[in-house]
Structure P
Amino acid sequence: MQDKIIKYRSIIVIAATVITLLSLLLIPRLQINANVDDYVPDTIKNKIYLKELDSIFGGSEMILLMLNAEDVVNATTLNRLESLATDLSTLEGLDRIISPFNAQEISIEDGLMSMTPFFEDIPDSQAGFEALKKRIASNSMANRFFSDDFSLVSLVLIKNTGTPDIIIDEIKEVIAANPGKEETLIGGLPFIRHSISGNILNDLIVLLPIAMFLMVFMLYFSFREWKGVFMPFLIVLMSIILSFGLMAFFGWKISLFSILMPIMIIAIANDYGIHLIAHYQELAGAEESLSMKEICKQIYKDLKKPILITGVTTIGGILGLLSHTMMPAAELGVLTAIGIGFALLLSLWFLPAMLSFFKLKDKGSAKGKKKNSVLDRGLVRMGNWVTGHPKTIIASAVFVTIIGVVGVFFLKVDTNVESYFSAKSEVGRSTKLINEKFGGSQFISLLFSGDVLTPEVMKRMEFYEKEIIKDPAVGLVSSPVSLVKELSKGFYELTEEGYNEIPETSEEIYQLIEMFSLGGNEDDISQFLDYNYENARILISLKDGSNSANKRVLKKINTLTKDDPNVRYAAGAGLTEIELADIVVKGQIKSLIFALAVVFIILSFVLRSPKAGLLSGLPITIAIVVLFGLMGIFGIALDIATALLSSIMIGVGVDYTIHFLWRFKTERSRGHDHRKAVRITLNTSGRGIIINALSVIVGFMPLILSNFTPLKYFGALIVISITTCLISSLFLVPAIVILTRPEFLE
């Protein structure tokens, strides 16, 4: 085979180049999907419920535009707010603008209901503004736009679900055209999605070059020869292009997970080229004179088996992501596996073919350069200590594993989309203000069907409201009850029975709502009631959008409404995240079992012993327990990103054990006893194992700079997990080998 690679080297180079160019042509077709709800199957109950709610109450989404100042009840701020509302109403992507200027003041005059605009005039004196604050506080239709301390005032922008989130850019243009001293903030799910989309693109533009630069630095530091930099770099770049090209070809969209794909390829795929270049330099600097073509044949012959085995096990581990229910996670597994597989083939065929076109480096410059480096001296000490204290190492590993097991019991799952952003980001700041001062940015709808305008149903709604609001995670609770009680103020005097109360008959309730509707307030009614008054809902806003808060509130709702014949279900974006959390846990377990099984089968077959599969999987298992234990101890939640760690760690971490066992078996075949074979293996292959691990760590480190908190944690945790795999492979595995002397290594 090595002869054919050199014989057909031009064809191999051209074929690889053509595949890469064709993939490059497909990349412009890629699109970004930032909607986290699309990451979960449409069969999830909550998604089905949300679609039905959209069909009943209108498929629309809320965007909150806020002005923040020490005191927003002043002429300058209110005039700016009014100008913003007027200009925003011209945007085609917005269905309507709900503002304090739409609010009505309801009163009774001569025994009749009177509705007048709340903001007929903006006051021109401080006394007028103080009086206005009191009126705002007492009017439920106006005070929902102002925070209790009057430091925030908002506009509610209603966007149809069919309008692209690019409408956020148009809103920002309107804001820029209406400048002011107040801080302007945007909130709501469309804004979060738009920010996710922008940050995905920004992460790819920023993190990819940083990762590539670090790879180039690592390669040059290791080899001090530009051939050693150019060849692995080119292979990684071609693999990334192929993966993105296939994503476009399959019609898959760039998701939050997609940021991981090129980083993973950079971190993993250059390892194969590193081994080949290192062996090329070893042969090129040897006393025996070999031509470049002969060297290229030899590096392929010597390294094809170990590289192929490590590549296949890595691909097998990453394909564990196929068991995830979240489609983008499965897509990530497929595309990354293909990219790494392409890099594996390029390393074995394309690299030797390309390398054969270069000239040999002058041997004179390489002679006498070999030094006893710090790493070499450290490996000698490591070998002596490992062979001298195997029982201590195993006892330490058991102790650390027990701590990890304890920590696992404290591990939490949280898929709250609000936690994707840091508190200092625009999304984080606006979300915090909405949660603290406007009752929360996430909503749960409790749907009622039937004769929803009867006093009996209304009173049950009122009871549910009073009980639900007691939960610390709940910010505001509103329903047709709130509207009807406010409208009753236009029929009864303050001292009369019935003022701010639910009427005693359905006819009175119906009459109140119809009169309010005739006054041009259909939009206020449609939030809670459908056109035929056959369906109604209670809207519950959450100032804590975590999974634990959502679960607690949902449990309380279900307990309260258990025997209510008019209650159909509760649904909300946060409840999708609860089901997403269950998917994350199930996907984590399935992918973990799948990846471990694949690695076990491959290694048992290659090393011809099931014990080999078990021994190779031991460092990974310990690393997984330690990783999740640390997450539990330090309160790092398992989310849609960190749930991918185990499959990736298995695919990468098993390589170090394979390299150790492969070299150890060779040394045993040369007649060395177990302790000496361990020392020799650590002094030789240990160097390559450490360099490989460092290259993986350096490759993943740019994720710490991501705009997304889950990816920041992913970057930090993968460093911890790879380090744990490395330590286990260089300390624990040798200690076990020395004490147990497994037959498959004899």
Structure Q
Amino acid sequence: MTDMTKTRTVGQEDVLRATNGDRGAPLLEVRDLRVHFETGGGIVKAVDGVSWQVREGETLAIVGESGSGKSVSAMTILGLVPSPPAVFPTGQVLLRGKSLLEMSEKQQRKLRGNEIAMIFQDPLTALNPVFKVGDQIAEMVRSHQSVGRAAANKKAVDLLGEVGIPNPRARALQYPHEYSGGMRQRAMIAMALANDPQVLLADEPTTALDVTVQAQIMQLLVDLQESRNTAIVLITHDLGLVASHADRIAVMYAGRIVETGTTTQIFSSPRHAYTYGLLSSLARMDHARPERLEPIQGQPPSLSNVPSGCAFHPRCAFVTEECRTDVPQLIPLTVGSDHQHACVHPDRVAEAHATPRPPALKAVTPAHVDVPPVVEVARLVKHFPIKSGVFIRRTVGAVQAVDGIDLDIEPGTTLSLVGESGCGKSTAARAILRLHEPTSGTVRLGEHDVTALKPAELRKAREDMQIVFQDPYASLNPRMTIRQILSEKYELLGGGKLTDTTISDLLDTVGLSAEYADRYPHEFSGGQRQRVGIARAIALNPKFVVLDEPVSALDVSIQAQILNLLEKLQADFGLTYLFIAHDLSVVRHISDRVAVMYLGRIVELADRDDLFERPQHPYTQALISAVPIPDPEVERVRERIVLTGDVPNPANPPSGCRFRTRCWKHLELSEPDKRRCIDIEPTLDVTRESRRHTVACHFAGERQVLRG
């Protein structure tokens, strides 16, 4: 029984067919599509002259930052964009030559879910919470096929089983809230495939999922595409995912396609400055020495006020006067080439892409000799009691969110805590800061035992330990200006440290203008709000900062800006970070050491490069192998360790090794060795290679999963 699955990527034959144009007639074709919205602030040109096509069995990826028009173009195909307020000045959408935009609502309704289906970004909002999952899939079947209720219900159960949901007969009787995130997305795929559609539109299908679940979902789509010859339009901002699964790419910016070509052409030889900027903003997990990120400066333009000339010119590093006045058209790189671009300076872009980037702003910090750690965590436990009873509430169990972890963080370094959702990362961070009261264990910050501090002492200690939250909009008071939000920190904790220039100096430190101080949070972009959150965290010169998924909700270009800012602040002020993330590419870029967490326990802890190049625990190996690398050449030869199932219930974890129920290595062991995993809990022990590399596995062993 094999545990590895070869990732489907663009093969050489695909590239040759794409280049030569020998791919048959397009199944779905979009021609000069324009979608404008009439608003009080003017006409929003969400889609402004877009053309693309996709053939049977092909995957077309449409990429770009938020607000570029990707999702609107897909929704228009399905007739899901209401008119008014939308108007469609020009354009055609042809399915096997049939014009979809000219169809009546009744005809479009018959088409939706039957010939074209869509997988939405958030399955929880796309599924009706008051109907059972099986009934919703059966409804899709009965809407388009002349079958009875019993036959439709059976088809729903069969579809749930086909997409990998365990015990599908029982699961069909459950409601969406009883499914995990990955299972809800599988149910959405089952619903989309209920009537064997010819075209599948996948709008950010893995955005909210862990990397292990993402790998499962994408492999499922690949298998289904190969068995049904379905055309897939993949809408995403994850360029690693694109490198793994797309045949061709269309890059969108400000409602237009600015570059298109095969996956290999776009990644190896971009010709538009925006494409180059996206690729330069990416953190690469497979680079032993991380490169310096070169983010795209500024923000995408308002689609109601698009700049003249090339819409990208205000953010472009190659801009000339010609870019400001002339609107470049999409033209082939060479006569007859499938690689097209809309850039005035394609040769300069190609030259810049071929030039090696300098190393990252910070290299791995060597171990400090005889210098005590800033933070020491020993046997930290955080359990949440489970109560039962109406009048007399009794504790009947506990959710073992954090179950005895040990961490040391050296001065001026970054320790990253990684793992799937539900493994206890954020709970551990909050327990370290005593935002959650620990059940047991100790946390030392310098000379102070944080877990023993009284309330007044703890408030004083918070000057030295701060946190940046994942969602800056939810963590900033919408009724307070930025000046009030930042001043409050000094008033509560900083005593008389606030001066007339404090707020403006603080904003300047995080790259914001002083004039922003009197604006409210809703007037900022996501990246700007996160800069405000960082400013609030560093206001009192803390020793230790927890960064809880600080870039997970940001576009790749904005993410690079924030990562560069965090590195600069650490270098300037000697900050010590605990960085929580599930994006291992970002983790490799910013970390000095990495701790891998599973079901409340640390299963592996090592220096950054040692962990990525020589992972020892089967769970770490599965995590690293599941992360797509934004390079089609690398992705063609990589293999995946695809984990099955979901993380077990932390209120009732498995005996012995907690990972054994999903462990690929456990399946290969002899019966006596399997019994050892079941009966005996592994301890975190040093490896033979390094005393700074510890792993909790009875059968730990190095395995190369980063490259082919």
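Each value in this text was obtained by applying a stated rule to the coordinates, not by laboratory testing. Model, not experiment: these values are computed from the prediction. Cβ atoms are built from the backbone, for glycine too; each structure is taken alone.
Give the label, chosen from P, Q, of the structure having the highest value of distance in nm of label points 7 Å out along Cα→Cβ at positions 536 and 560.
Going through P, Q one by one, distance in nm of label points 7 Å out along Cα→Cβ at positions 536 and 560 is largest in Q.
Quick check on the output: 37.8 is mean projected area of the Cα convex hull in nm², derived from one of P, Q. Which one produced it?
Values: P: 37.8; Q: 34.4.
Derived from P, not from the others.
For structures P, Q, which has the highest computed value of relative contact order in percent (Cα under 8 Å, 6 or more apart)?
Looking at the calculated values, the largest one is P.
On FRET efficiency 1/(1 + (r/R0)^6) of positions 328 and 584 (r between Cβ atoms, R0 = 35 Å, to 0.05), which of the structures labelled P, Q is highest?
Answer by largest value of FRET efficiency 1/(1 + (r/R0)^6) of positions 328 and 584 (r between Cβ atoms, R0 = 35 Å, to 0.05): P.
I have -20000 for helix-only ellipticity at 222 nm (-39500 (n - 2.57) for each DSSP H run of 4 or more, over all residues; to 500), calculated from one of the structures P, Q. Which structure is it?
P
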